[in-house]
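Coordinate-derived values only; no laboratory data. What you are looking at is a predicted structure, and each value in this text was computed from that prediction instead of being measured. Cβ atoms are built from the backbone, for glycine too; each structure is taken alone.
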Structure 1
Amino acid sequence: MLLKNRTVFMLLAIAQAILLAVSIVHAEIDAYAEGQRALREQNWQKAAEQFANARKQDGIAVDATYYWQAYALYKLGRDRQAERVIGRLQREFPASGWLDDAAALRLENDTGSGDALNDHLLDDELRLYALNSLVDSHPERALPLLHRLMQTTDSDEVRREALFVIGMSDSAEAQAFLLSAARDGSDPALQREAIEVLAVGGSDDAVKVLSELYREIPVGEIRESVIDALTVADAVDELAAIAAVEQNAELQSMVVEALGVTGASEVLMALYPKAASNAVKSGILEALGIADHVDGLVGILKQERDQELRAAAIEGIAISGADVAGDLLRQLYRSDASVEEKEAIIEAMMIQDDGDSLTELLKREPDPDIQNKIVEALGVVGASAVLGDLYAEAGNDDVKNSILEALAIADDIEGLARILQQEQNPKLREAAIESIAIIGSGEARELLRGMYRPSAPGEEKEAIIEAMVIQDDAEGLISLLRRESDRELKRKIIQALSVIDTEEAQEYLFRAMESGVMENGAMEDTQ
């Protein structure tokens, strides 16, 4: 019976201990929650006490309790005590994410002594962080500090970001400061940055100031900055007004391009007949392409007779990337186009990466010179499968040579290797070998080394040697030299090694000269 009573007593004691522990944990957890509740109720004294108690518990972010205790103490007017709490936060948690917030808290509660602002722990970036949190709530105090920071900082990045902070503020004081900085030409770098920030805001007042500024300042970088800013602000009317009166060719081109970016196709169409030079008209045609105004470009093509401008309009159609662009270009090509216009259409199809259309043109084109240009374009767009088929069908060696060059442009080693397996014409084989060399990859090197067989014709061996020179393949040439028995070909390989400016080639030649012995035979005169 006694044993039974002792057991019951022990179980009750354990249960009480568990309950006590649970109550302590809840009390500790509740301390942080109570502190937050006290903040919401603006009971600053209770909040400060609860956050101090919360630091004693496990599993709570102690650095957060320091911040919120300091916050409550500032609200109580106990600034020195709050400073000491923040000091402990800085010492005990130097990597805490609450440090920046604490710095902002100190700055916000600075009484004018400057101690917080001049603290050695507050570098320029931290000052900027703090002021960013204050500029909307207290612009009359934060703006002078931001201005001072911009004047005293050694960091261009801090200065730009400080100006951006001002620009993003909704306060009237901040906007007035930014507008003033944009007009102030005493510091051109700051002025350009202010113009950029105005553009991001894009307010009516900002656009108005930018337009006035453009008229007030002389030709130069600031005007270019204003054009860029008006483009960002999508200020079509202001850009159109500048385009109508601007006489400087470079600035006029910038405005025209800006109108294209903003999609002001109607303005561009109205400007085209009034443009004073082909250079400006070409810029307008390109801008119409940027604005995707294909109908306008087609309308100009129906009336324009100047070949240079027609080519620019064709390029504009290609730039637009419109779904109908490919059909339009093919129709233009078939409509009795001049040689110059055909070349412009071929280039336009290259811009569009339109291998199918280029293939269609090639099949219909009788002029060998234009055929070669189309083949080159197919190489640029990487239409290697098409080129391989065309090679088999081509009856003209000139066209085949162009296809081999195009396959090199397309980096198609496999296609060139397939041609070499079947091609018997020595000249075309040499051209194919040169094309492989131009590709210059490791795969190309291995292919060339494997092609150098004892049974290969001497001309082909020489072509491979020249190809290895193009690739600076000293190792491959040394390998050939060790296998080659023909004295004349050995001479050519040595001459090729002399041309290659690599450490490997030079070291091999030095060893050969110093020993007086060449591979597979006595030293020979290579001159």
Structure 2
Amino acid sequence: MKISLRLPGVVALFFLTFFAGFVAHGQTQPSYVSAVDKDLSIRQVAVFPMTDNLSGIYAGPLTESLRSRISMDPRWSLVETGNFSIGLEESSARIQEAMKTLKANAVLTGRVQKGPAGLSLRLTLYVGSSGLPLLVEEVVEPRQFSIDRMTALLKESLQRLRDRLPFHGIVSSRRGQQVTINLGQNSGLRDGDIVDIIQILRVNRHPKLSFMISTDKEILGKARIFKADEELSFGNLVYEKESGVVVPQLKVLAPRPIIYAEPVTAGGASARADAPLAFGEKPIEWLPESTPQYGRAQILGGIGQYAQSSSFRTGGSVSGSNALTPNLALMAEGWLNRDWWVGFSLRQSAFTVNNGIANSTPSKINMSLSKYDVSAGYNFLLGNDFFGPKLQLSLGMAQFKSRADESNPLLFSNIDFGGTFLGFNFNTNLGEESLWDVGARMKYYLSPSASDSADSGSVKSVSANDFAFLLARRVRQNFRYVGELNFEYYSTDFNNNGSRNPGVKSNSHRATTLWLGLEYAF
């Protein structure tokens, strides 16, 4: 019997079949990895030098400590920043440029700031192609200011920041049903644990500050750990949404226990202090208040003292005053972001003063005062809390208007004061847990001007002063009672070229007002 094998043909058929099966397998393998999930992958981390407002006393040592911890992290690799700088503003454009230039997936920055509440430490993690902050971790140390204490706080803050990531690890590799995960016993994994393999579909960000509030996730698979080393674990898939959907670089959620406070029950078994709030004789519905994001508004009522005086070129002077002038004011401030804001205020008052000129009619002069200003400014935060101590610097325009009824002979004319001003506003709380805030504000007029309805002459010189002391008490997160003691003084000198008879040499206005009102932040 003669057997004939056509070896080349058999080999060709074998390889053709194998290649076709391989291609078919590759074509049917689904891809569920979202662009957002890929964007949040963190492997190479660039740590930029930390800053402080204490001439670098804390910035240098804490930067070295932070870089050392990142370099020893088994899941992150430290990227040297060299001479590249992102600047103090840490804009998204500079962060994007840093990631592109340094080939980093994430940027980590930090700042230490001394303020009335103590030393504050802030860490910000930027992740993704948008250059926006993903996580911000802040802590305040009110008493201990040593380098060792701040280093310990840095370690705790970095760990909290890591724990707040929307995932704990990644799938390093897959072979058949077996997967390797870059988490181990040091991350709390044990043999027999079941981990979720997920992808992140969307990052929900704060509308103003841009950091992550929450994420939308999808579970693509589950794996049971059969061997957990210190920093690496091996598991078998026990669930998969679709065959082959679990691939390397997908995110992993390790089992983390969630501990709740003692529940409030209707049976009265709870010893919690807030139990009567929900199950007392008059239970109150409780809903969490939203953090103010867009701005604040005030409505104020006030009682003040007002006096106006004019001196004549022929000698002598005349004045009018009222010790109880009613006032009403509105103020609004809009927050463009954490740093920049715009605002305006409006004030109105109406009252009468005695006619100080003999034989002049009427004997009572009706007067009205109005004032408005518009401004834009920058917040210099003296801590990491936006609602904590801050200094506001602003640039704006203001107008003060005094209106008086006509008299015969003329007592007071209508006069306006105004101009461009620099504003300074300081606010701070009286303690970390205090509900009281105090502050002060001042307007410095760069080139004040004045105009007179009667022809008193051309304006020779103008003076304008406006400052106040502030007090507020927080009632709720969005509401405060506010008080203000405001001092204003406006005066002008005229040249002797007007037609008014008798001629006026100078005119001045003095107003002291005590304001009380309510502020709503939204």
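Figure out for me which of the structures 1, 2 the number -4500 belongs to, where helix-only ellipticity at 222 nm (-39500 (n - 2.57) for each DSSP H run of 4 or more, over all residues; to 500) was derived from the coordinates. Only one of 1, 2 returns -4500 for helix-only ellipticity at 222 nm (-39500 (n - 2.57) for each DSSP H run of 4 or more, over all residues; to 500), namely 2. Cα Rg over 2.2 N^0.38 Å was computed and gave 1.64; which structure, 1, 2, did it come from? This figure was derived from 1. From which structure (1, 2) was relative contact order in percent (Cα under 8 Å, 6 or more apart) calculated, if the value obtained is 10? Computing relative contact order in percent (Cα under 8 Å, 6 or more apart) on every structure in 1, 2 gives 10 only for 2. When distance in nm of label points 7 Å out along Cα→Cβ at positions 336 and 392 is calculated for each of the structures 1, 2, the largest result comes from 1. Rg/Rh (Cα atoms, Kirkwood Rh), for residues 256-471 alone computed as 1.12: which structure among 1, 2? Source structure: 1.
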